[in-house]
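Next up: the structures, one after another.
Just so it is clear, none of the values below were taken in a lab; they were calculated from the coordinates. Model, not experiment: these values are computed from the prediction. Cβ atoms are built from the backbone, for glycine too; each structure is taken alone.
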Structure P
Amino acid sequence: MATKSKITREEALSYHLEPRPGKIDIQASVPMTTQRDLSLAYSPGVAVPCEAIAENPECAYDYTSKGNMVAVISNGTAVLGLGNLGALASKPVMEGKAVLFKRFADVNSIDIELDTEDPEAFINAVRLMGPSFGGINLEDIKAPECFIIEQTLKEQMDIPVFHDDQHGTAVICAAGLINALHLSGKRIEEVKIVLNGAGAAGIACLELLKAMGARHDNCIMCDTKGVIYQGRTEGMNQWKSAHAVKTEARSLEEAMVGCDVFLGVSAKGAVTQEMVKSMADNPVIFAMANPDPEITPEEAHEVRADAIVATGRSDYPNQVNNVLGFPYLFRGALDIHARAINDEMKIACAEALAELARADVPDEVAVAYGRKLTFGRDYIIPTPFDPRLIYTIPPAVAKAGMDTGVARRPIVDMDGYAHSLQARMDPTASILSGMYSRARKAQARMIFAEGDDIRVLRAAVAYQRNGMGNAVVVGREAQVREMLETVGLGDAARELEIVNAANTRHLESYKSFLYLRLQRKGFDSQDIHRLAARDRHVFASLMLAHGHGDGLVTGATRKSAHALGLIGHVFDAKAEDGAVGVTALFHKGRIVLICDTLVHEWPSAEDMALIARRGAAVARGLGIEPRVAFVSFSTFGYPVSERAEKMHQAPAVLDRIGVDFEYDGEMTVDVALNQKVLDNYPFSRLTGPANVLVVPARHSASISVKLMQEMAGATVIGPILTGLDHPVQICSNVSTANDILNMAVMAACEIGRQ
């Protein structure tokens, strides 16, 4: 089990405050730079699509954003587990939901908070907004009003209306249960199911399972007053009554005797080990209460080794996470211009999720998570960052919608549809998320060399509190504590390990090591003392060299070249040692690695070949299959230039060496990155646009990176230092705390280590 993350109040508030208040923004999808653009976007040009829509309302899906727009709507009467906080206080949750829609399924979303607890007023407000949206996602509305609101809106509106608290949980629960029963050799039509928690989610779970074949008489629902049985009057309503059964059981404990499946959407500790003991062979336990489950997997497995356990938490296997459902349900529904999301579409989603978990997990997912995921008791539900979700689940949902007649515009080419889904998603977020998952698994002891910089301290705190391992800060304890206090992180000082030359017992061994390396390079014993005892970069490097840390991050307060020189006193980090700097550019859904951005000033053709190999290794470390292009101002020998000659020769060096990745050159950047331009050179060995660019010199690499960063707003990670025998990463001195954290993650994952 991974180390649990800790998030403080200060961190949460800062995340929502910076760089701008909130979590969502609006960006134009069309150019708006000229008078002509203005005339087309607004008056007079806008009149044309208005008239077209008035004549045929279906055209709204063609000429507006309606077909890819979902409203996330709440009145704040049941915010998370916090209760009735009101409409305004629910806004951060609704903005968060909008972000998830965009991140996982490229669905545009806007949050709407309605300041009313009157179901009729709420219904009327949402109904009147119907023309604006392709779908409605209801969120955080208390029961029983949520049932009334959803059912009425479904009847009155001709677009999908979906209450995620109910049906999102139900879909993921169903997906997990399909596979849990598959592993235990049981059929849904035969198993005895006990549900604890008769709220919106619990009722929806049971209703969906019954729609999938579970027998009414085999399903027992419990609430705080015990079993919901036929004849009970206390604490009942029409939704609970629909699930009342004939049974002698009156308590949860009695109900669980001999049951095959327990579903919990109730409260921490609701299930005891004695209850688990009383269940049937190979019991299935979905303890989905948040933040703490009804019973932990450790407690359940202590008494029943044959149990299959799922929770709502990310730090246990088999997380029942709604993000696996609602983005893809809406993606599929929007793409067929659906009138509704029906049971068949929800079941299709659940079955597709279950099937995906049983499929062989590709290498890129394994790389992202740092382990091979194999279908079994600890992997019955796909992981949220599985890149296959976007092109697997929506087609299944869309097909079910078409088969049941709710599609306004059926999809003709389903294979083409799946390919389009794959192409529209930004792979960068998945890669970074995967790196973070690997870092949590690695649990590296990370050395942050510059403890006198608040950005570094923030990154160290984030590293530790995100459960990635232990953060070791090089600095003076009093100064570190004072700086953390000034930014509201004073409590973090107790969590960090603060080290310097004055408080370590290893200084003499550090100095002896360094003297042996530098005594014939013009350094005497006094020089060695000054370096080891007074320079934090050297001291931190010595810590790493002696195994007193697993990785090192530095460079935030010094120029990269200067930091590299100091590190070179301890490690072989020169060009002749095979060191290379690779910078990752993330922009508009693409990842391109630029190299060498740190070490080689003016590399030869042989150096270029080494740089290409290092860049390819970094790409594979990130889960990307490398395609290397040697770039210049000429393409395949024209125009002829002495400056381009080495770029022309470098592929021949790789030919002699023999490598297992695609490469070609020399070529201009547009040939390397634009498939249409590349198609003009059918003899090229590249099967697609390059993702690793080897540039002629360090100055051209630096210019390229800085230009993309400043003019295009690209996210820059690096330079990633490769070719060393220890994981060392050097940040830019303009790095943010998040940039530094990303470099620490790279070091933890040993990206680029020789």
Structure Q
Amino acid sequence: MSNNLVIVESPAKAKTIEKYLGKDFRVLASYGHVRDLVPKEGAVDPDHGFAMKYQVIDKNSKHVDNIIKALKKANSLFLATDPVREGEAISWHLYELLKDRKKLKDKAVHRVVFNEITKRAITEAMENSRDLSAELINAQQARRALDYLVGFNLSPLLWKKIRRGLSAGRVQSPALRMIVEREIEIENFKPREYWTIEGDLEKDEQHFVAKLTHFHGEKLSQFTVNNEKQAREIEQELSNTARGNLTVSSVEKKQRKRNPAAPFTTSTLQQEASRKLGFTARRTMSVAQQLYEGMDIGGETVGLISYMRTDSVNLASESLEELRSVIAERYGSDQLPDEPRVYKTKAKNAQEAHEAIRPTSAAHTPDVIKAHLSKEQYRLYDLIWKRTVACQMIHATINTVSIDFSCGDGNTLRSTGSTVINPGFMAVYQEGVDDARAESDERMLPPMEKGNAVQLNAIRPEQHFTEPPPRFSEASLVKTLEEHGIGRPSTYASIISTLQQREYATLEKKRFYPTDVGRIVSKFLTEHFTQYVDYDFTARLEDELDAVSRGEKDWIPLMDSFWTPFTKLVHDKEQTVSRSDVTTEELGEDCPKCGKPLHIRLGRRGRFIGCSGFPDCDYTRNIDDDRESAEPEVVEGRQCPKCDSPLIIRSGRYGKFIGCSSYPDCKFIEPLEKPEDTGINCPVCNKGTLLKRKSRRGKIFYSCSTYPDCDYAIWNEPVAEPCPKCNWPITTIKTTKRKGTETVCPRKECDFAEPREESEQATSATAF
């Protein structure tokens, strides 16, 4: 008989911890939340102190029964859910449920928290238990109540004014606004022409480039040279003046230091995994969860990383000591700074977790444990390990040189380069960047001194146009949300997922595009609920909720201050705004058929241009057609593989695609965009990888890259984890309303299915 019962969130974590604690402890999983608000109106009662009605989540009821059964045989209950607000709430819900059912009589109840799943951390946590935190519970209650009230009141309004099935949310809606506003900015962008003048130089058989910075004594700005005629005149004058040679007029050498980036927070991990590994935010968190909960690394099960939901960049002193020891042994003691590096958290109101994401032991080097990890697990662990080690190494030392070349009186060309003298941390890790457009200046230049003659091979005018801001990637969207203080680390993945599930935005070539419905929803909310999608307002509300978690504010007055004006506005807009006001927009163009004004309208397949005289006039056209007779876009350098006719980009009911220009005589078509590679090996042929594709009806499926040689295909998202029942090389993630999210075997003959470990999704209910 086990005298002590320990409750964690996931079964994987339970198995690992039970090995550490021994026979006197039994460890069970709650499988995430055990209770949630009743799914109907009145679950939160603003008239009675925002009282909340909860019920046991159906799919977790059997896990609650198992906990109750085990508790009968135990003297003590240890609530060991995650060390954050959401984890505190799960422990509280379980405590309240057990108390209501009178199962805690004569039972000692303890709350324990740990930042990593190692024997030392677990033992320390068990020895230093505490009571449940009322402040953290109140903060989670406030968030859940807010999200419920916003969703339950605003979503039906969207159904009435736009279409059924839509949703709005406290955090989701500002994120959608960001994507839509960026798209409008891109559409309204007017490119501006400018020219640069570059010289192709050579010295000692080494080729390099210099750029014109001064002409006739005037320093050139971006738009000083703005047309070809001007550029050609400068080219001619410089060529005539130089006569094949330039003279070095100055050499400026500097030495600079580059410091390593801080260890990972949830946000920066999601950003880097997106940039360097191509992982989605959800995929990153899922794999990180596996590494955190425990892996068998050769007879020993151990959590490989610390808790992965954190804003903190702090590292424990024990970790710092081990990191410095590993660095000294692996890279040399000269790669260590005199003192451990300390980083300051940039995020406002850094959350409850107290450490950055790090390896639980730096001695577990990626190369040593690679054989025990899946491809995804290894890649993410390698990223975390290198970033953590690098953050405690010396700076990189870089020599930079700027060389000016004279070409007659008042004409100067400049070349810059750099040399890494001591790579320091760069030998291990360098941080990625978003939307890098500029060329690296870290090129080698030959040694030169003032007065040296340098061969000029050519003067090249280069035409350029200013570019619009880039569309958001997952990494840059997460970064922007964090900068604005919108959402929290644990919610970024679910925010992004919700925007795509609701079909408010699509991810194409790793960039977000708003859909027609997404545009209209955002326009409606921005115009009529301006305050509630305002970035500053959302950030201030997050700050106030954080103040509740610190015990600095009472959650009920905070709820009152939000609810009273919000519900008044909802009722007002319900009466004063018509559906046509929301879904119809004047185009400023007359109908070519009847002369009445044309409108942009929302139909079942998205926005289109139609006559305001409908139904008397049935004129319509696609919104992206300037005119019905618009010339189709030709696919450069390609011919139809069936008839050799040019290929063109066409538009159909399911979007744009590549088709033969000889249609209908030739009916060849292919997708406009290349499918996304999941990197997961095909379990049938073992030659290809599973690609994420869209069906003709827009439904996502996954199929082998070697098709038609291999026709293996599945509907659900694959995971590089073998089925524990039949050992099939992959499993899939399946979500249904009845059973929620499960890990299932894709083979029909295997019935393996278990609830998806939900600690990664624990905050999904609060993300909207």
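What to note about this one:
- Comparison of P, Q - label where distance in nm of label points 7 Å out along Cα→Cβ at positions 52 and 676 is highest: Q
- For mean count of other Cβ atoms within 10 Å over residues 68-75, the highest value in the series P, Q is held by structure P.
- A value of -13000 for helix-only ellipticity at 222 nm (-39500 (n - 2.57) for each DSSP H run of 4 or more, over all residues; to 500), calculated from one of P, Q, originates in structure P.
- Which entry (P, Q) yields the derived value 9 for relative contact order in percent (Cα under 8 Å, 6 or more apart): P
- Among P, Q, structure where semi-axes √(5λ) of the Cα gyration tensor in Å, for residues 108-475 alone as derived comes to 51, 32, 16: Q
- Taking FRET efficiency 1/(1 + (r/R0)^6) of positions 92 and 404 (r between Cβ atoms, R0 = 30 Å, to 0.05) as the criterion, the highest value among P, Q goes to P.
- Among P, Q, which structure scores highest (criterion: distance in nm of label points 7 Å out along Cα→Cβ at positions 36 and 572): P
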